[in-house]
Structure 1
Amino acid sequence: MSQSEVSQRKYRVYGIGNAIMDYQVKISEEKFETFGTKKGSMRLVDADVLNSFLLSLSDDSEAQIVRSSGGSGANTIIALAQLGHSVAYGCLVGADEVGESYLSELKKLNVDTFNPPYEGDPTGRSLVLITPDAERTMNTCLGITSIFGPEHVNEQAIKDSDWIYLEGYLFASETGQQAVKKAIQIAKESGTKIALTFSDGFIVEVFKDYLSDAIAASDLVFANRDEAIRFTGIDDVANSLEEILTMTSNAVVTLSDKGAIAHYNGETVLVDTFLVKAVDDTGAGDAFAAGFFDGVIHGKNAEKSARTGCLLASKVVSQLGARYAGDLKKVVKEASL
């Protein structure tokens, strides 16, 4: 099926990844130093550590915490739903208030889910610290999502989708690795296209072998500049993209405030970003992926798809949180993309 044709399947994209409730908070540089973490990083913490962090912020009258359903893959799928596409998300939440809220929020956003809340560990949560320079630093407790495995992958949803979208964070656990393997096998058997996002430099370095296998099976790969360079060991974005393209047919590398370089359907383009005042860069890459998907779904070329991705990323970084508060369909329409 060519991407410009009307889809005969139920879903445009079925995402598979972590279910994380984000707790976003703006803090000063001085307050940030008290958390003892590297700026711009994502570190895994246990529930006690995360609770102590949240408790320390509850005593700060200036710290206003904003809660929303997130996770890298979920952010992209939610943005696609905002753009009017039929989507679903494969994830796990705990049988607690946070999990019920997460699934309820996705339902309101027109994102289908299939797995009921699970007893045992709590729903995954992440404290996202946002400093005045718009940098976001994540402290994440995976909770129940860490056991997401092949038995939680919905085979029918893959068969019913034009694309599956795999979150790189899944490689951080053995069960997640098996879930990716199963999803790819079903997609190959059912003619469903496969997209993959690297997700994090930590994933690239620690789970490179698993990531490499998934790249080789994918039809489209997303990475940011740091991830691409760390994966290939080539300190040049254009050359690192070329190296990734020896493994897969289509790939995109985002360049933060420098735009993106993309290769799709035999065409390589470099596009500029949309200049905005950055407030919070949480979810910028996730929004870009949704914008690029939107272009692909509508049969646009590499340049227009990448520009749509940059447009959505610019809208997300200009506000607090990974989910754009406005009308994404209107944003794309007004930009004549």
Structure 2
Amino acid sequence: MKLSPLAALLLRFLGNAVAHVKRGEQTLFVITYHRILSKPDPLLESEPDVAEFRWQMEVLARCFNVLPLSQALKQLDAGRLPPRAVCVTFDDGYRSVHDLALPVLREFGLPATVFVTSGFLDGGTMWNDRIITAVQSLKTEQVDMSEFGLGLLPLGSVEDRKAASLHLIDGAKYLPPAERSRLVEHLEALVGSPSRGLMLTPEMVVNLDRNGVEIGAHTVTHPILTSLDGNSARAEIVGSKEYLEQLLGKPVPLFAYPNGKVGVDFDASHISILRESGFAAAFTTAIGAITRKQDRFQLPRSRPWDRTPFLFGVRLVRWLAQAV
């Protein structure tokens, strides 16, 4: 899938027009991804495969000014941000960022930032991926999760398994960490073998950094911060920063909130911890572009979900225009 020269010209024109109309109100849009798939997966349809990711990066390279995230924030503060300014980020720290996304980023000369959940770098797997893998692997036509208040779930079709995965993830997301672990372990016991190897290794994190990919913090174990007491939340935030700084030998000034819903998944106490810990900015999952007047510890990020290059670019331009 390829963007035509005329469509690329139109996107650049529209982006420049937005910048001209806004004049002093410069805007920055930050795209967020999680993992990149080697091929489409019906249970992970919100995640792009490498072919889709490649045409998205080609659109960015041809039609937008893609900047390193820390640099973009500094240029925004200084009033020197170029028009059509975009940054690329990844959450969690999947190894596919290293194995599949990095070659594409290098092909187009694009910078990016990866927000790493530091506790999974030595062979661990995110709890939500463990649920998905277990549901994919179950040999039964249904699974009884009534013990956890989640009912009897059918598994007879791909659509059933996709719905079951989403239902279980939504149900587990806000459980206390110990209860969430019990739910995941229950599922894995039904399958007989847990999933492993989806996340970056420490060596991969270092290699990403050496290839110009900025590393940010994303807690140690990806909890919902509001589900923790104050000391536990501080340990998650500070622990991820300290580990990554020791690994890389440099400051890690950027943070992304797990799940990232404003006013739900974090609150003012967590922002205070971030400030005290030396972070310079933190990112949510709210939709929209960034302006100079926004709180640097509640910055929006989101991902266009369009399936064609032109609509993908148009949505980015529209969100740059709608920043408040």
Structure 3
Amino acid sequence: MTVRVGVIGAGWIGKEHIRRLTGTITGARVTAVTDIDAARAREAAAPVGARVLPDGAAVVAADDVDAVLVTSWGPTHAEHVLNAIAAGKPVFCEKPLATSAEDCLRIVEAEAAHGRRLVQVGFMRRYDAGYRQMKRVIDSGRIGEPLIVHCAHRNPTVPQSYTSPMAALDTAVHEVDVLRWLLDDEIVSTQVVTPRATSKRFAHLKDPQIMLFETAKGIRIDLEVFVNCQYGYDIQCEAVGEEGLVRLPDPAAVEVRTAGQHSTEVLTDWVGRFRDAFDTEFREWIAGIAVGDEPTGPSAWDGYAATVITAATVEALESGRVVATDLKPRPAFYGGAA
């Protein structure tokens, strides 16, 4: 079966996923595209022979659309995801699932009422080979019970439009999701410490930030978010257990010895770092739809949790306090207690 995909949002990430669905993985065809900018929609649709439709509702309703990909502006996500659930169509939504906890819960409730998982949220780190290796080691018990996790998320630079809250909402959100998954544990509180600021930042920005999380089991997590580190795009993660530790590997790179130096390349953007993870994410999503399976990736509940935790982290940054995340109890539909 070829899965016919309708795309809502034809910006950079939408075009990248259209390219991925049509040129990198098998089993999918993009049949419909829409964007608030009609010219941009036509530009994205033409190379793959897709129709341009007037809006997201039309894409969801189209007879030649089996599944929906939402890559539009974040505040529009909830509307499109809810429409897809109402139509009974699988929907892949890039993060955030929604920009408010209330809208996330509306999606959770609608999907539970439907009685079958349809929603997957685009947290690609769960599909990275290194993180998957870490998950296998932690789950196997080889390092004993996890006690501490050290993380860093560094970007070379960010544009002037990047604001201090975006360190949590747009950057740390990926660690929030992947750590919940790695540890099979929930984040219950958050705190932000701001060390000496880098001179390389725009004046309005607090950078770097150190985010401190505590989980329900008492695991302590420290996350350095440094978005003007200058030297490259650098993702680090180390879980320390009672009997050992496991560390995320750096991307494979050749070692060069020349002119009295020994060096390896550092990647400069997230596209190169997680390209394979994106490919795996969509390959597994399409393969599941083709055989009628429910999605197995990050769920609507994971999208809700990420939105709540990152909002609490922004509150912690602005207040200087330790902030409880106050997540609702996980429904049985998503694996919570009955």
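What follows draws every value from the coordinates through simple rules; no lab data is involved. This one's a predicted model, so the numbers in the text were calculated from it and none came from an experiment. Cβ atoms are built from the backbone, for glycine too; each structure is taken alone.
Assorted remarks:
- If Cα extents along the principal axes in Å is computed and equals 58, 46, 35, the structure in 1, 2, 3: 2
- Each of structures 1, 2, 3 was scored by distance in nm of label points 7 Å out along Cα→Cβ at positions 99 and 307; the highest score is held by 1.
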